[in-house]
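Following are the structures in question.
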Structure 1
Amino acid sequence: MDSFDLLKTFREVATLGSFSRAAKRLDMSKATVSKYVAELETRFGVRLLNRSTRSVSLTDAGALLLERSTPVMEMVALTQAEIQEHASRPTGRLRISAPHGMGQGDLPTLLAQFMGYYPDVSISLHLSNRTVDMAEEAIDVALRFGPIADDNLIVRKLLQMPLVVCASPRYWKKHGTPEHPSDLAGHDALTHSRLGTHPQWRFDVEGKPLDVSVKSRMDATEAGPLIVVALHGFGVVYMPALLVQPHIDRGELVPVLQPYVRSDMWLSAAYLQRRHNSAALKALLDFLQTRIGTRAKPSKK
């Protein structure tokens, strides 16, 4: 049995001077109350109450325990109230992990709007392209692109991320336009560093995945430098359309192979499987679900 329950029961008996009155207040049987007090005495190895058929009184040890336990019980009650407030009202600090690129997009604005709605919530934003250990690093929610295969996480899909294969008009004129994903094996690819030294790009062909090995002319940990190099005519990029849509709209990059791009890429919010999540986390997830802005869709080719 829990030591807190034992102490709480003892204090009721000591304050009311009666096992039966304490049992009534605690909604317990008199026998259970007596058992709890006896168990507490056993744990301390000393008698806490003098018992008679008519009254109950404190021993010296019991009086000391009653006095010393008062601030402890008050602190427990205060902490319990604060924790319950966390569960019912958005408050406290949320620790969010997101890829570096999101720090330059709409995420900061969305977080500012969220804090405006919930003034008692503070935020710590950790930008990193590595997959963080959410438990070890005390992350409440991680925003991630692409499939998430982790049984320890609950994943809420926020926004489907259309992909696009594109290059500059000058590049296509010089190297030719691919008609099938497999044609990309002969092109200069600009790839993300996480794909390693032998990168592959995945496509959907007749409902089945097709992995195409590409020759990486340049790799980078961020999309920005790859886009710049593509604009200069030195390779092909394959990435979320929202990152390159302004360049497509201006004709600086030309998309190809749109019927074959994979459709399983999402921006998702991942969080640990917990029985009770804070009201602040629930509010953030609902906010992101409803407030993420409309993303650009790729042009068809």
Structure 2
Amino acid sequence: MKFIRTIIIYIFCPFLLHAQENPAAYTLSDVYTLWNLSKADSTIVFADNAYVRNYPGLAGLVVDSIPVGTTVHLMSEALNGNTIKGFNAPWHHIRYIKDGLEKEAFIWQGLLALGHHKNTSGHTFLYGFDRYQESQDDQQAYYLCTVKLLDARGQLLSKESLRVDYSGQSFTESKLLPSMGLTGLQQIFRIAFLGEACGIPSNYYYLGWNGKAFISMPSRYDVGDAGIFYHTETILFPTEHLQENDLIYKLIEEGEVEDDKADASEYTIKKRKEKYRWNGAYFSQLFELN
């Protein structure tokens, strides 16, 4: 009898082990992310080479890799979730085309672009996150964000990384601008991380493209708390201020209610202006002596 029991366990053991190795069932993720993607949306791959799996989680087997710029179509809402590179994001069931064949797999959302634009030459500007760094001591939490430029064939032409301070911003947007009158620039790529709640800043970052490399440009931000204070900044390019072609103006306005009992519209307002000169290679701030 003991011998028969041993045989039965031996026969069924592989099946039991296989069942234990199977990943858990899919679960819908209720975590809101800056990607703000939904089923039936289309986007592109941000990672240089994104590995996709047969299950929405790190327990899934890698079944393929997808190069940067590949269009993917979402076939599911956000599923499960994993923390990779310091930030948590869900997975999506996707459909894509590679080597002329239509395929399906699961991809971690953090490997997808936050936004992208294509210009008239067929070049694609895109941006996404490389990693997240939590706040430490007196250092604010931030994302390392990278902007990439692909040519019409999908080959990487250039990329530039920047630190994006995170203070609870709830969504992101981007815009592809012309040179705005700045000689030597072909395009300006603006990315923004926006806060909807009081006290959460909206940060705007600008990168110029000169045909060979990205150029860091002056940034700006807005923040406020209704009836208490506000801070707003406006960037004026040469085609907007219609003065010197190598200058950028940053207009800064701050308002504060000094007395809690004062009317909410009675702000003490301060205004100032910053100037930045473009020399064809980089921007430098000009300081005026009083």
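A short reminder: the numbers here are calculations on the coordinates, not readings from a lab. Computed from a predicted structure; not experimentally measured. Cβ atoms are built from the backbone, for glycine too; each structure is taken alone.
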Checklist entry - Which structure, out of 1, 2, was semi-axes √(5λ) of the Cα gyration tensor in Å derived from, given a value of 65, 18, 15? => result 1
Next on the checklist: Quick check: 12.9 is what I get for mean count of other Cβ atoms within 10 Å over residues 173-180, calculated from one of 1, 2. Which structure matches?
Outcome noted: 1
Checklist entry - A value of -2500 was computed for helix-only ellipticity at 222 nm (-39500 (n - 2.57) for each DSSP H run of 4 or more, over all residues; to 500); which of 1, 2 is the source structure? => result 2
Checklist entry - 21 is what came out when relative contact order in percent (Cα under 8 Å, 6 or more apart) was calculated for one structure; which of 1, 2 is it? => result 1
